[in-house]
1. Tell me which structure, out of 1, 2, gives 2.7 once distance in nm of label points 7 Å out along Cα→Cβ at positions 105 and 401 is calculated.
2. For structures 1, 2, calculate distance in nm of label points 7 Å out along Cα→Cβ at positions 49 and 329 and state which one comes out highest.
3. Given a value of 24.7, 75 for Rg and Dmax of the Cα atoms in Å, calculated from one of 1, 2, which structure does it belong to?
4. Given 3, 11, 18, 18, 18, 15, 11, 5, 1, 0 as the derived value for P(r) over Cα pairs in 5 Å bins from 0, in percent, for residues 289-368 alone, which of the supplied structures 1, 2 does it correspond to?
5. For relative contact order in percent (Cα under 8 Å, 6 or more apart), find whichever of 1, 2 sits highest and give me its label.
6. On mean count of other Cβ atoms within 10 Å over residues 177-184, which of the structures labelled 1, 2 is highest?
7. Compare FRET efficiency 1/(1 + (r/R0)^6) of positions 193 and 345 (r between Cβ atoms, R0 = 35 Å, to 0.05) across structures 1, 2 and report the one with the greatest value.
8. When mean count of other Cβ atoms within 10 Å over residues 209-216 is calculated for each of the structures 1, 2, which structure yields the highest value?
Structure 1
Amino acid sequence: MKIAVCQINPVIGDINGNKEKILKGYQKATEDGADIAVFPELSLTGYPPLDFVEKKAFRVKVNKANLELAAATNAKTALIFGSITEFEDNVGTNIENSSLFCIEGKISVIQNKSLIPNYDVFDEVRYFEAASEVKVFEFRGETIGLSVCEDIWNDEDYWKKRMYPVDPVKKQIEKGATLLINISASPYSYGKRKARYKMLSTLTKQDNVKLVYTCCAAAQTELIFDGASMCFDEEGNLARLGKTFCEDYFIFDTDIKYPPILTVESSFEEEVHNALIFGLKDYCNKLNFKSVCLGLSGGIDSAIVAYFAVKALDKESVYVTLMPSEFSSEGSIADSLKLVENLGIKHNIIPIQPVFETVKQMLDPLFNNKPEDVTEENMQSRIRGLYMMAISNKFNHLLVTTGNKSELATGYATLYGDMCGGLAIIGDVYKTDVYRLCEFINRDEEILPREIIDKVPSAELRPNQTDQDSLPPYPVLDKILRMYLEENKELDEIAPGIGDRELVKKMLNLVDRNEFKRKQGAPVLRVSNKAFGYGRRFPIVQRWSRE
């Protein structure tokens with residue numbers, strides 16, 4: 001059997017545009033003599049559609065498109081795509097996340113999603129009902145079992161602890177399935193692709209079945225979907241692998257013995273580098289931003305964000321502004337200008353000092369000679385935020401923020417200042433990993449100036465300031481944060497590995513207290529298994545105590 005794997009990039013809510021992509025892929029599959037063309041989970045609506053599914057007009061339009069896609073099919077090539085379907089009763093949402101099998105102008109089989117996830121970035125229980133039955137059907141010599149994303153992530157032969165008491169794919173195998181087809185929208189995080197490969201390989205080898213796994217390649221605000229669609233033979237060998245972070249199309253012929261593919265994931269640096277570029281590029285494309293702007297401080301974070309912007313768009317579409325104050329070192333300005341030259345981007349220099357002095361003078365009667373403190377530091381950041389928002393508004397640039405995960409975690413950022421912007425590019429990248437990415441970027445030539453990488457991190461908001469005035473060294477801080485944020489460990493579990501209980505307690509309290517800032521921040525591109533934003537939900541008002 002020849003199966004066309006159509007790894008597309010849908011746009012949430014663009015029913016007509018997504019339908020045209022599906023039709024175009026289906027036509028190519030027909031021309032290539034494929035028996036089936038397979039598209040990802042919710043490829044017609046885009047994933048995740050969220051509260052759109054609650055709008056009747058949305059559901060009506062989707063249903064109409066479902067029928068139109070089915071009507072476009074011929075007797076030669078079947079079409080499988082993901083969409084929503086509805087049923088009538090008086091309990092629950094009555095909406096299902098479905099895989100539709102179409103041939104000869106009609107929908108022949110509908111297999112609804114059985115396992116409805118409700119953890120991390122998933123909130124599908126809010127919208128969808130679970131399948132009432134698991135089916136298999138015969139098609140051209142194969143017994144096919146359709147499934148949707150999560151349905152295949154509960155294999156008892158792979159997972160020591162399963163999320164669900166039932167295994168719908170196992171039921172299909174027990175019913176005689178010889179070919180499994182899983183349509184997916186699986187959010188990316190580093191390491192997940194390797195885990196996915198091992199899981200699917202175990203499943204196919206243990207149960208002696210062939211498998212086609214089709215994933216979308218898309219960035220939907222903070223969620224990145226990496227593509228990398230996989231096809232396995234019945235011996236558990238990976239036979240075909242889709243491209244990562246871009247659309248792809250390929251044929252998997254179940255009668256051909258392909259040489260096994262053994263590597264599915266690159267280094268951390270290469271993977272995250274490519275994911276962040278794709279995330280920013282797709283965000284701009286889908287929101288119709290033609291250009292990006294940011295403030296360039298002379299530090300490593302803004303430098304790497306400027307680089308990512310150039311890679312996602314082009315050097316003519318990136319605009320940076322240097323905004324020095326009395327506390328800005330000559331080196332910071334010179335280093336920024338060297339980066340500007342290396343990247344070939346446009347820049348402006350607009351000092352903040354005159355505005356800063358005027359604001360202080362205007363507030364002096366109210367402040368009544370109180371000593372300067374963090375208030376004046378934040379004023380500088382907010383003046384820069386004012387500049388950048390004005391530039392963004394005037395020229396319709398997307399303003400991107402430059403804060404890293406370590407800073408967002410501890411609140412080492414200023415609301416309405418350096419947190420101003422529409423997207424946080426490196427908000428899920430720890431400071432120590434920013435350095436790793438910089439070395440990767442400079443592996444063949446010096447793109448990010450060595451002076452920027454080697455300098456001591458500083459916000460330059462007061463004389464001789466360094467980040468370590470307020471925070472522990474970043475290797476120590478990031479070790480604490482990883483255990484707390486990603487491993488869900490608490491004080492007594494973290495402190496022994498750090499050797500300073502009070503320091504750990506202080507950092508954890510900083511994370512908790514600064515939830516209010518993160519709630520007001522830009523969406524963060526997700527590259528880890530626990531990013532700030534959609535998948536991490538903690539209350540702002542709380543009295544959790546570690547005593």
Structure 2
Amino acid sequence: MKNTGQLSRRQMLSAAGFVGLAALTGCGSGGDGGDTKDLSKKQNGAMKEYRVGQQFKASKPISFSILHNNNPVYPMKENWIFWKELTQRTGITLKPIAVPLSDYEKKRSVLIGAGDAPFLIPKTYHPSEVAFVSSGAILPVSEYVHLMPNFQDKVRKWKLEPELDSIRQSDGKYYLLPGLHEKVKSGYSLSLRTDVLGKLGLNLPTTWDEVYDVFKAIKAEHPDLYPFSDRWSTNTPFPAAALLSYLGQAHGVKAGWTYDNISFDTKAGEFVFTGATDGYRQVVEYLRKLVAERLMDPESFTQTDDEAVQKLLGQKSFAISANPQELVQNYRYNLEKQVKGAKIEMVPVPLGPAGPVVMGGARLENGVMISTKALKSDTFVAMMQFVDWLWYSDEGQRFAKWGVQGTTYTYSGSQYKLEPGISLMGSDPDAPKDLQKDYGFFNGVFTYGGSWALVSSSFSPDEKRFQDAMAQRKQLPIDPAHPLQSVEQEQASLWDTPLRDHVTQNMLKFVLGKRPLSEWGDYVTELKAKNMDRLVGLHNKARERFKKENG
């Protein structure tokens with residue numbers, strides 16, 4: 001229950017200026033067998049006064065273990081400048097436990113379950129942390145953010161409290177330190193061959209109705225081809241995951257990569273089942289129309305990324321989902337080599353019934369879990385200060401992203417420029433060195449979130465145009481907090497997967513014409529038989545309870 005005799009968590013977040021050792025006692029219980037009153041015994045190596053914007057430097061050399069998600073694009077090297085420079089700046093030596101990207105989540109679970117997890121467990125996407133809460137294996141980190149002035153400062157300046165509320169558990173605490181974004185960053189949209197459109201006298205579409213008209217015009221000119229053949233259907237929970245995500249935006253629903261069984265209906269003031277909403281039905285109906293009229297390749301929902309891209313490069317299709325990196329490095333680069341005069345552009349997400357919206361919740365990114373074992377260390381306070389500097393200070397984020405000024409980049413007039421001979425994600429194909437592969441910077445384990453100035457500092461001209469257009473749109477309201485209790489979580493897990501599978505399977509049947517859309521009502525009835533209403537009721541009950549207990 002809420003204790004009105006103490007500062008609320010939100011008030012505590014707003015009160016942060018600096019953290020001195022005198023302030024590290026009497027700050028409440030950690031609820032995990034350790035008490036923050038004992039932090040006076042855990043200050044070995046910590047700075048006596050650590051403020052926003054101050055360079056963290058441990059008062060003595062310390063090392064911390066960290067789980068490292070080993071990306072095959074830039075596999076970890078022990079001789080990266082990143083490690084050496086980090087130690088010189090902070091006095092901290094990280095001891096990485098490298099785990100292949102493909103095996104990361106499984107290995108993480110095994111290590112935590114066996115009690116062998118390192119102190120720092122980054123690259124964790126909410127709600128993955130929920131599975132480890134009941135065992136007490138990870139810290140309720142919200143109890144320790146008073147040690148993190150940069151984290152608190154960004155939460156306050158960017159008004160991120162609603163987003164943090166959305167990841168709190170039934171005890172009112174959150175167990176993940178997420179990446180913090182100043183603004184929502186959109187990543188995917190539709191790309192089209194603009195040279196083909198130009199020959200037909202067509203402009204780039206701005207709405208989904210215009211997308212349909214463009215595809216119809218291309219089809220009339222190329223009757224034997226599918227204008228649109230898509231990707232991101234394999235190795236994902238949902239086929240056509242990117243397309244469904246940004247098409248869902250236009251209809252105000254979470255779909256594809258962003259799909260969640262539960263969504264909050266702001267008009268009704270309650271949670272509803274996403275896959276049964278009118279908005280989700282409209283998404284399915286639109287895709288069905290494209291497939292039925294042979295404007296979209298039905299193999300889009302089953303083919304590999306390479307197969308989809310080869311159709312584009314072989315001029316068997318003229319539109320495909322994109323992100324800025326794929327647009328530049330893959331589609332455009334290869335099209336220009338293979339097809340004379342070929343041009344391709346990525347459009348801002350086309351608008352639909354929901355108007356100019358950006359899906360909510362995207363200002364929090366993957367983040368760091370902290371092993372409960374870390375609290376038993378006498379260097380705990382120094383570790384939290386270090387985490388705060390590296391992942392949440394402006395300087396730490398700049399270092400993790402761009403590296404060492406004068407060695408890997410130059411900075412002038414708010415512009416970052418890589419030193420000659422260094423490439424980033426194909427920015428200079430002829431460069432002998434790569435910022436990620438050879439230096440260890442721009443590593444997804446450490447580089448995410450930050451101010452819009454920093455996030456946008458690495459945008460290509462294409463991405464800058466795309467993001468500038470998307471930044472003009474409004475963010476959907478954040479879903480209210482509705483943390484489930486452990487018993488409820490277990491029950492919800494039993495219902496969630498069968499329901500999600502039924503949504504996915506029937507979405508495909510409807511879109512591909514294997515089930516008529518006239519059976520939508522029957523489909524909703526089938527969801528009810530799989531406990532749809534009980535799942536929704538569970539979340540609405542949890543929301544009411546959280547409101548009552550936390551105000």
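Every number here is computed from the coordinates shown, using simple stated rules; none is lab data. Predicted model only: the values in this text are computed from it and were never measured. Cβ atoms are built from the backbone, for glycine too; each structure is taken alone.
1. Values: 1: 5.5; 2: 2.7.
Derived from 2, not from the others.
2. For this comparison of distance in nm of label points 7 Å out along Cα→Cβ at positions 49 and 329, the top structure is 1.
3. Details: 1: 25.8, 86; 2: 24.7, 75.
The structure behind it is 2.
4. Only structure 2 yields this read-out.
5. Once relative contact order in percent (Cα under 8 Å, 6 or more apart) is tallied for 1, 2, the winner is 2.
6. 1
7. Comparing 1, 2 by FRET efficiency 1/(1 + (r/R0)^6) of positions 193 and 345 (r between Cβ atoms, R0 = 35 Å, to 0.05), the maximum is at 2.
8. Values: 1: 26.0; 2: 17.9.
Going through 1, 2 one by one, mean count of other Cβ atoms within 10 Å over residues 209-216 peaks for structure 1.
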